[in-house]
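Below are structures written as structure tokens.
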Structure 1
Amino acid sequence: MTEKSTSEYISKKEVKEMIEEALRRHNRRSTIISSVLGWILIGGYSFGLFQAVQNV
């Protein structure tokens with residue numbers, strides 16, 4: 001088994017930056033997905049409500 005030299009290791013600072021970048025990316029994507037799903041659900045609810053009111 002070969003040992004890695006110190007220059008091949010990732011520093012704590014680099015790891016922290018990578019984690020923060022991944023969290024930012026995740027939060028941005030989840031916000032977009034949630035808003036799209038929200039608009040779809042609100043649209044479906046509104047459509048159903050208008051159909052129910054129209055049929056009464």
Structure 2
Amino acid sequence: MDSFWANALYSLAPTVLVGVLFWIIVRAIIRSDRTERNAYARVEAEERARLGLDKPAA
């Protein structure tokens with residue numbers, strides 16, 4: 001590995017890979033939270049409709 005650019009690439013690769021992995025994990029957490037909130041809101045709306053309650057004031 002006498003090439004400067006090959007050495008630079010090999011030295012940056014682990015940092016970039018860890019960064020991409022971190023981004024994927026954080027994105028999955030945020031998306032699952034959003035999905036869970038939507039599901040909870042849907043269930044709550046169904047329960048309110050079933051009980052005949054008015055919509056809550058936003």
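Coordinate-derived values only; no laboratory data. Not measured: the values here are computed from a predicted model.
77, 24, 8 is what came out when Cα extents along the principal axes in Å was calculated for one structure; which of 1, 2 is it? This figure was derived from 1.
A value of -29000 was computed for helix-only ellipticity at 222 nm (-39500 (n - 2.57) for each DSSP H run of 4 or more, over all residues; to 500); which of 1, 2 is the source structure?
Corresponding structure: 1.
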